[in-house]
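Each structure below appears as structure tokens.
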Structure P
Amino acid sequence: MATQGKGAKFIAWWRIARLQFYPMTWLAYTLGAVLQSSLAKKYYLSLYLVGYLILFLMELCTILVNEYFDYETDRQNENYSMFTGGTRVLVDGSLSFKEVRIGIALVLFLIFCFSFVLNRISPFNTQLITTLLIALGLFLGLGYTMPPFKFCYRGSGEIVVSLTHSIYVILCGFVFQGGAWNDPRPWIISIPLFFSIFAAITLAGIPDRSADKMVGKRTMALLFGPRNSLRIAIWCIIMAYLSALLLGEFNTITIVFLSLNLLVLPHCAMLVYYLFRLMKTGFYEEKINREMGMSLSYIIWFGLIPLFSLAIKLHLLPYHV
């Protein structure tokens, strides 16, 4: 039976929104916007704000759809946590399926409205590519669990999440500010972010493995097993760090990226250590909150550091050699 009372409903909607994951998207979007602004020497705050509102609503809509269509696996998941296994507001009856359907419809309507606003206020001839980008984001986000696409049931869920939360979001920030979608710079700067996200989403499938198997999901953890999934995650964590060094070496971003890697390298080493230790113990049927927390926080470096670098290029922060 659904929980009664406005306060309880507010808490349930707050839980299902999973706001703890939005800062990563905001960082990547801001990175793309600042990158284009650094090239054009001009910044459009209204485009930035409306554009991010659209991405915020798209992420919210994706989460609502995932919660709706992942009900069966969430119901059977005994290893759920703040990182994996959904928010369980449908499982415990805090919200009804009808309420979530109404929420999805409302958010989709708002996305359509603000997309119209974004195209109207944009001074650039990018209406077509902007519309296509938003449509692509909805297709990939909603298709992650929604039939008939169900990417996470067909072995491509990790790729979709990694692409949408790295290059896609950066490209939105870049294009909304007037940049060209085929400019190589936003694509290149997204590489470390892609690897770090792929590592985190691969790890997230390990504690959910048993429940996912019951409903026919084909995650990395099920396709390759937990041990090989850990190997893939470790490789991606190291590749995120190394690709960041390579980007700094070729001056895609400033030398600040290299100096701040003094913070990234210890994080990388500690995370790899804990994953190797998990591989050694073989406790794959338990929660891995520590490893998940470290992996998700590792992602932030690859949005935050290049953002600081670009801020220095734009003289928004003081810098002395």
Structure Q
Amino acid sequence: MTDTRATRMGGALKALRLRPAIRFDDVYRGLLMGAAGVVFLVVFLIAFESFMGARLSMKTIGWGFLTSTEWDPVFDRYGALPYVVGTLATSFLALFFAVPLGVGSAIFLAELSSRRMGEIVSFVMELLAAIPSIVFGIWGFFILAPFLRTTIEPWLVTNLGFIPLFSGAPFGIGILNAGIILGIMIVPTIVSISREVLMATPKSLREASLALGATQAESIGVALDAAKPGILGAVILALGRALGETMAVTMVIGNTNRLPTSILDPGATMASVIANEFTEATGPVYLSALVQISLVLFAVTIVMNALARLLVYWVTGGRRDTAGAV
């Protein structure tokens, strides 16, 4: 009887000790769920406020806003097509420059260089990522633009001018300059994330491939195959940075409302036109049109990220057990 009573008392004391822990876990779980829900709330509020601000423009202009190239605040005629094209052109041009350089640098740092060399280069990359965008814009305007105008663009016009993409006058200010600046700005993102993903891949993959007679290059290829989802995730983040960059692009793209037909032409992006004209928007339709551009930019960002996610899903075959899966 005494043993039974002692057992019951011990069980009761144990339950009392566990009860506060269970309550604390519930509170902790609730706080984390709340933090995750705030993210969705912020995105919803941004989309909702942008939609409400753009209602007047959507009602007045309609779908012609996305297909028209006319931008005339005097007569309240607005078309965002040149800015959409300029945004996509500069962003994908930036990826064209940054992805080979960034992924190649990440492979060297993770697979070939010494640990000390990797730390030094990573530190320099962090410094490059910390440089304000206005500094990149000043460098692109005063240093890169004259170099492009006197050296690179004349060569492109002379040797590749028969291709419409490289035709035009060598201004030095335009889509090409903005794409190069954006490429430099997003390289640190691609390098840092791709390097971490490659270093996180199991060493057993490399050792197994070498044991089967693979060369070092083939062994690196095995690691890259396992790290593809993470590297694509790095490219997604870099694309998001390029789509929304404002100040540096505004200084070097030329800021014209004409539809660019060549990478040498001046142009504008959705972010740059908002930055340039928001303080001048006095009429209600004018202001609503700028807000609608921000809504279009938001939608383009969502669509690009969704397509990139589908690409990752397609590359991995729906598996999430690969290294660096996003």
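Each value in this text was obtained by applying a stated rule to the coordinates, not by laboratory testing. Just so we're clear, the structure is a prediction, and the values are computed from it rather than from any experiment. Cβ atoms are built from the backbone, for glycine too; each structure is taken alone.
I have 240 for volume of the Cα convex hull per residue in Å³, calculated from one of the structures P, Q. Which structure is it?
This value belongs to structure Q.
Suppose you compute distance in nm of label points 7 Å out along Cα→Cβ at positions 76 and 276 for every structure in P, Q: which one lands on 3.6?
Traced to structure P.
Comparing mean count of other Cβ atoms within 10 Å over residues 180-187 across P, Q, which structure shows the greatest value?
Answer by largest value of mean count of other Cβ atoms within 10 Å over residues 180-187: Q.
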